[in-house]
Structure 1
Amino acid sequence: MIYKHSYEVSDDFISDILRIDEAVFEPSARGTKASLLARYNANRESYILVYDDSQIIGYVAFFPINSALGERIICEDTAFDDNIQAQDILPSYAPGTDFDMFLISVAVLPEYGGRGIGKELMQKYFDFVSGKTKQGCLIKNTYSYAFTEAGAGILKKSGFNEVKSVQDSIKLMQYVF
């Protein structure tokens, strides 16, 4: 398996993300091409991709968020996902600034499940955040929503804690740095 950051590949990987999302997520939990492109264009360091040969088989998607979205995540009783707008995302990781991260998705094609790829993607995410911290970024939290029990399990194994439930069974999860 080969892992690459989104800034290392051409923009056409978004089509692969949509293909993976179709295989992994219910329709209500999938982003649109327009929303994925808008968020990616807001911060081009927002994906870590995993390849088997030349095919993308999984990814983790994340981005730094502004304080207004961080407040809304904590205070509002709704799940933020495809409704996150480009203006909610910080365009860069500026040393000396403090901010939160949002982990929007971890997905691996079902035929590659059970091989530890999701766990490795999470480790790559934490390595990325650690690198940004060493560059002087003051990252406080990572927020994520678990739409399934399996999703909550992956996040819990990675050190996230449940903050609250929203919209019936969706769980807001938080990792504190």
Structure 2
Amino acid sequence: MSRGPGKRQAAIEALMTPDYDDIYVLEDFAAAAFPGLNRMEKKHAVATARAAKAACERCGWDWGRKQSRGGSLSFFNKRSVRSYGLFRAWAGASIWSGDLAAVRAAVEGTGKEAWRPWAERARQAMEPGGAWFVHVMQWRAELDGDDAAKAEVAEMTRELNRQTVAAMRALMARAVRR
């Protein structure tokens, strides 16, 4: 039988507020879970990851890994489009050289010129009707238990699927003509 969250998990849960619009990486949570920590060792990383994953379940957050060699854990708010968009940009692109500030700048439109096309696609996915926007609306409806919102999200998903199929057919037709 569990006695509730431990002190490490409680410290992490204090950071996981429902209105937070950014992402956390494992090092951020380690600093909160182990105050005064100078250098994170494997034992700190394992304890922090375990506590953070448990906190995610309790707070309506989610986590994933950066898709690169030795990808670190990242944590995002399932109720925030910006948080999810930053997570997807951070986790999915190999162009970011380990600099989370560069990801934030690129997604907000102030990043390097070379990243502009990728960041523009990320911003489009975060706009209302975009794929990442629909994901967040679906999570919100599930977390709130709102059946009307679930039906609205289902319609948004159908529309998004229709647009995707139309775009794929156009690409295939162009490829056949070549």
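List of remarks:
- Structures 1, 2, by FRET efficiency 1/(1 + (r/R0)^6) of positions 14 and 102 (r between Cβ atoms, R0 = 25 Å, to 0.05): label with the highest value: 1
- Computed 3.4 for distance in nm of label points 7 Å out along Cα→Cβ at positions 86 and 166 - originating structure among 1, 2: 2
- Winner on Rg/Rh (Cα atoms, Kirkwood Rh) once structures 1, 2 are ranked, highest first: 2
- Which entry (1, 2) yields the derived value 3.8 for distance in nm of label points 7 Å out along Cα→Cβ at positions 70 and 110: 1
- Structure (1, 2) behind the derived value 16 of relative contact order in percent (Cα under 8 Å, 6 or more apart): 2
- When distance in nm of label points 7 Å out along Cα→Cβ at positions 38 and 62 is calculated for each of structures 1, 2, structure 2 comes out greatest.
- When mean count of other Cβ atoms within 10 Å over residues 78-85 is computed across structures 1, 2, the figure 21.4 traces back to 2.
- Value 3.4, calculated as distance in nm of label points 7 Å out along Cα→Cβ at positions 22 and 126, assigned to which of 1, 2: 1
- helix-only ellipticity at 222 nm (-39500 (n - 2.57) for each DSSP H run of 4 or more, over all residues; to 500) from the coordinates reads -20000; which among 1, 2: 2
Every read-out reported here was derived from the displayed coordinates using simple, explicitly stated rules and does not represent laboratory data. As the structure is a prediction and not an experimental result, all values here were calculated from the model. Cβ atoms are built from the backbone, for glycine too; each structure is taken alone.
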